[in-house]
Structure I
Amino acid sequence: MPERRTTPRKKIQVYLRVLNDDTGEILGHMVEVSSTGLQLETVGTLPIDKDHFLRIELTPDLGTVPYIVFIARSRWCRIDHLQPNLYHVGFELKEILPEDRDVFQRILQKFGT
């Protein structure tokens, strides 16, 4: 499948948990990030083309708040080729408050390699 991504993504070198903000359920952890989205590693599949209210738990060096919340749309879901009990899910940012976008950009700058 040809690459359709228009913004570069970076691997995340720290463990940042991502939760369903409505239920508090842990969805997975962030493994890649770009200015327009993120990729999660999960233990199960997630429906594609669905909007999710996500919460990223933050480390203290990212800001004074313990988490940020935003809406992201799942765009794809694939099984991990090395660990078949895991999945990778790509999300596109849909709605995020300006102050939370600033924190999201700090994640990209600080932890992305």
Structure II
Amino acid sequence: MICAHDLTDGVCVVSIEGNIALDGVNDAKTYLKPHLENDDVKGLVIDFGKVNFIDSSGIGLIVSIFKTMQQKQGKFALANLSKKNEEIFSITRLNKILQIFETVDEAKKNLLA
């Protein structure tokens, strides 16, 4: 799993490439931790554009990030989900709780509003 980020106007966009699965969740947690603890980060967008697959441990990571952002009164969104990944969030009904956008720009605009 490869991660990259961009922090602009208090919104951190984290792009993940590969799978968000059991073998990579700890790496993702380690990568995300400083961003979640950064007081300058008021919103966080996870860009799923290059995510092939997410399993239950990856879903757990997303829920954990969501809870962390809620506790710090921050905003959280997902963007660029493939149809397969959209289905996973729909089946788990997380699409009712999480903000999901077609593009990173849409997500950023919403979090900055």
The value -4000 for helix-only ellipticity at 222 nm (-39500 (n - 2.57) for each DSSP H run of 4 or more, over all residues; to 500), derived from one of I, II, belongs to structure I
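Among the shown structures I, II, from which was the value 14.2 of Kirkwood radius over Cα pairs in Å calculated? Display every interim value, and only then the final one.
On the way: I: 14.2; II: 13.7.
It was calculated from structure I.
Distance in nm of label points 7 Å out along Cα→Cβ at positions 39 and 71 computed as 1.7: which structure among I, II? Don't skip to the answer; put the middle values down first.
Values: I: 2.6; II: 1.7.
Answer by label: II.
The numbers here are math on the coordinates, done by the rules we state, and not lab data. Given the structure is predicted, the values throughout are model-derived calculations rather than measurements. Cβ atoms are built from the backbone, for glycine too; each structure is taken alone.
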